[in-house]
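Given below, in the form of structure tokens, are the structures.
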Structure P
């Protein structure tokens, strides 16, 4: 495959509306929010990992002006962005999550007197006979309201991790209860049986570059073990045994680049929300949890068990609050999942983590695995993975 480009290398600012943006739909949306809307005076658009941030100056009746901000996602935009985390993206499923599932999850908490937001607000579009809904999704641009990426150069400290784990547990609990109340939704969330060829090629490229980097990271003695395990994972097509796991609607992109944080005056993280659900699907909750702990935490190995316990306690509390019916998952259940799904842990630290860390020091994808921050992380993580028995292939 061709060498992948990363969004930090191709991101740009434009003063012209992109070709994929339906301007009639945009103006209809503006009119619904501002009935006295006259016309658009200026337009500014910036590429982001999860869509396009759009800032628009509009003129209203009476010669008054307003500035409005959106985060816009589109099926056509997804085809143009060349940076990809190795995940199975599905725009229609993300559209369904924002317009149907996520509002229902937040209502579950409102019904028990708890206000909680999982995502930016979605601007609902009203179709007309002449103008049907397009493939665009308009979200509230929270970065324009002071939110910022929760991704930090040194990772999240334990306090910030607890905030993030608490929100993930609340989300997972709500999805579990939602599916009990709406079993027909299972059909909307079935993951792809086979990864797309492009995704398979990206994963293969990342695994090859990781193996090539072992010597430069003083991990030459892992070459044979890693190669054997990579071969095992590449041929691992077994469907997860959903009967032995606690299953939820996975966020599917549970790393810090997908977390928008709200910080207090002292720089402490108060709350986080997710702004990417293109990889949402039904599956074991441990997948999201492994993604979060192994990419966001500053102390990934040292605090792993503490994070697992904190998440379990928060999940249990929320499941009880939402009157979940059935067996509540225990810490032991999740510890067993960590063992059973060790291949996910390996893929996360070799395919996701280097891209997360690339935000701060990588401008050449050929060197993605050799930069100082990732080198320091993987020298701790590989022995940790080995001690958990992940490289023992039958």
Structure Q
């Protein structure tokens, strides 16, 4: 089913995934009524780049904060479909937990309430594989699925708030609307998302440049995960939207969550970095500089020291034990359920995804070198 005439709100529109989704909507849904780009700061260069491909679709820039209930309600007025992508992503606890909660949970609540108040029919929440784990014991998952039992023990504010926001999204499914309809919701749990504009890849590349074009090894080779290309995550969002707008398919998918991956090879985080950067001349460390067990001890001591300093000076260690566990736990999930129920299929092959990502990194490399060498 197409989205003809739909008015879509995309939160986090200027972010990594948001921009990709908007371009895909314009490419594949020529008869959309409107796309509203909701973000704190909507860049003019993004709007100009979208003008070339928007066709007859109206584009509206809405600048504001999802923590502002009045702003959110106005943004949702007259809309039919919400793609809620915006969130604070923080894997090292650099942001205060209260701020993460206010954006990731309260912001999501504001949007859901606005949907009910303004008769918005469909709501798609961008969750994350981190709502599943890995748990503190580092119990592995290989080709996991939505129905499996896993003893999660979420520790970071990011993973906790994403899980709470996901639960609230699914809890709103079926809420009655003033016009007599009911709100239909679903959540997508992508793996680690890579591709053009991925800030984490830029950070790893910059570290490699500082290290003489040798990438750091932070993951054991056997700690295999399955990253997913940003274009395929956007395709899953579009397919979920089509399902929620189709009365027959909506009954099957509404109120559920789905893991989203693709055919990117199962590989450790560090070896993935090497896979996309080796064509640019980067090597990678053969072994971790510090044995993993000792690394955990170092992280514990750093966390303890930072905790003691917290009343006087906020210091954030670059690595913590939870991040180290995530980087060194086999943790992969199948997209079979999304394929079966949503009709999702990766739009881009691994070869295309890798080529696109490496090409973008090649464009960024001179800027990174200049920035680092100029210091």
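Taken together, the values in this text are just the output of simple stated rules run on the coordinates, not laboratory data. Please read these numbers as outputs of a predicted model, since none were measured by experiment. Cβ atoms are built from the backbone, for glycine too; each structure is taken alone.
Quick check on the output: 19.4 is mean count of other Cβ atoms within 10 Å over residues 51-58, derived from one of P, Q. Which one produced it?
Clearly, the read-out refers to P.
Among the shown structures P, Q, from which was the value 3.6 of distance in nm of label points 7 Å out along Cα→Cβ at positions 139 and 251 calculated? Show your work: numbers first, answer last.
Values: P: 1.1; Q: 3.6.
Comparing all candidates, it corresponds to Q.
Using Kirkwood radius over Cα pairs in Å as the calculated read-out, with 22.3 as its value, let me know the right label among P, Q.
Details: P: 22.3; Q: 21.6.
Only one of P, Q returns 22.3 for Kirkwood radius over Cα pairs in Å, namely P.
For the read-out distance in nm of label points 7 Å out along Cα→Cβ at positions 123 and 179, a value of 1.6 was computed from one structure; give its label from P, Q. Walk me through the numbers on the way to the answer.
On the way: P: 3.3; Q: 1.6.
Checking each candidate, the match is Q.
Consider the structures P, Q: one of them gives 2.4 for distance in nm of label points 7 Å out along Cα→Cβ at positions 291 and 323 as calculated from the coordinates. Say which.
On the way: P: 3.1; Q: 2.4.
The value was obtained from structure Q.
Given a value of 0.8 for distance in nm of label points 7 Å out along Cα→Cβ at positions 235 and 347, point me to the structure among P, Q it was derived from.
Working: P: 1.8; Q: 0.8.
Structure of origin is Q.
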